[in-house]
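Derivation of every value follows stated rules applied to the coordinates shown; laboratory data play no part. Because the structure is predicted, anything quoted here is derived from the model rather than measured. Cβ atoms are built from the backbone, for glycine too; each structure is taken alone.
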Structure I
Amino acid sequence: MWSWSSVITPWDVKQYAYCPMIPWIAWNYGVREPPTYSMEAGRAERSRRLEALRSLGLPQPIRLDVEMYSPRLRMAGVADAVAGLRRLTVVEVKAFRRKRYWHFREQLMAYALLSETCLGPTHRAVLVLGGRARCWDVDQRALEEARRLALRVREVVESEKPPLVQASGKCRSCWYRRLCPTA
């Protein structure tokens with residue numbers, strides 16, 4: 001049996017890609033940022049989200065809020081959508097467009113890794129940012145990169161020492177700055 005407190009998640013991977021200190025703080029201090037307006041807006045629009053996914057021409061069936069758990073990876077998450085039967089497409093939906101979205105891509109690839117491990121062959125990953133879709137092929141190289149990143153996240157969150165990070169402009173708007181040992 002597993003619990004959310006013993007597994008890393010694609011959220012941890014996303015936050016690590018943005019700043020390695022965030023998942024360390026979340027795990028070691030036991031705090032998480034309260035849901036943002038963007039997160040609440042995304043959850044509230046389930047029917048619109050399904051319609052937007054249908055307009056992308058994804059293979060049927062489209063399943064929403066797909067729970068996945070991999071004991072081998074010690075990772076679990078709930079993908080926004082998984083489409084198809086034999087060749088799967090995993091989808092992460094964000095309510096608003098962003099100029100910088102590399103950390104969301106890392107989250108998406110963590111979901112693709114979970115999908116490949118738990119559900120079967122996953123060949124595409126789609127990130128929807130405010131109605132605009134960006135697509136990536138899921139190949140062995142992408143899966144291996146996602147696996148390595150997940151392992152790095154696990155090492156960081158299980159360490160007693162915080163990761164070494166440099167303060168940057170991102171720190172000014174970070175919810176975790178008041179808990180950050182580098183601030």
Structure II
Amino acid sequence: MTVISQATSTSTTTSVSVATSSSQLPKGGTFALINTSQGPITVQLFPSSAPKTVSNFESLATSGFYNNLVWHRIVSGFVIQTGDPNTRSGGGDRSTWGTGTSGTSIPFEYAPSLHNTAGSIAMASTGAGVGGSSQFYINLVDNSQSLDGKYAVFGQVISGMNVVQSLGNSPVNSNSQPINPSAAMVISITVIQT
């Protein structure tokens with residue numbers, strides 16, 4: 001296996017090492033190991049179906065952009081969402097959470113074969129059919145009827161769905177933000193090709 005990116009903060013190196021060495025990944029794929037405050041999530045990425053979206057995600061992961069960001073939008077029975085730099089380390093002005101980007105825009109990529117089913121990962125955007133930047137979400141349930149064709153699906157959780165569901169059950173405020181940000185963090189993301 002080849003590690004494409006392993007950007008970590010000094011406090012999270014151990015978490016990445018554990019997730020990387022414990023993962024038994026299928027051969028011939030691209031995977032994201034998302035280390036969270038509640039455990040690891042392994043996602044198979046689909047670069048052949050969403051090449052620009054996956055390339056953008058890999059680039060941001062490699063740079064460490066996603067390190068220490070909050071799952072800033074948690075809607076039980078719907079999705080968990082992260083990727084806003086305004087949430088770094090749980091700080092900043094909560095009224096801006098959900099508005100931040102990486103500063104780079106990518107076009108909307110619709111792949112009819114990919115659906116917003118439970119565990120699928122998709123690029124969030126400012127509107128249906130609009131390209132994204134850095135924010136992404138993981139579906140907690142099958143949302144294909146309401147979200148397919150509107151947001152670019154680019155991967156699927158293959159292990160750690162219990163972690164996704166645990167994050168999805170985090171206590172939230174009236175804005176769907178976690179009450180305890182440190183319990184709903186992306187620690188780091190490592191992209192691996194096998």
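Which structure, out of I, II, was semi-axes √(5λ) of the Cα gyration tensor in Å derived from, given a value of 21, 21, 16?
II
Name the one structure among I, II that helix-only ellipticity at 222 nm (-39500 (n - 2.57) for each DSSP H run of 4 or more, over all residues; to 500) of -5000 was derived from.
Only structure II yields this read-out.
Assuming 0.9 is distance in nm of label points 7 Å out along Cα→Cβ at positions 80 and 160 as calculated from a single structure, say which of I, II it is.
The structure behind it is II.
By the measure distance in nm of label points 7 Å out along Cα→Cβ at positions 120 and 136, tell me the structure among I, II with the highest figure.
I
When mean projected area of the Cα convex hull in nm², for residues 40-143 alone is calculated for each of the structures I, II, which structure yields the highest value?
II
Can you rank I, II by relative contact order in percent (Cα under 8 Å, 6 or more apart) and just name the one with the largest value?
Result for relative contact order in percent (Cα under 8 Å, 6 or more apart) over I, II: largest is II.
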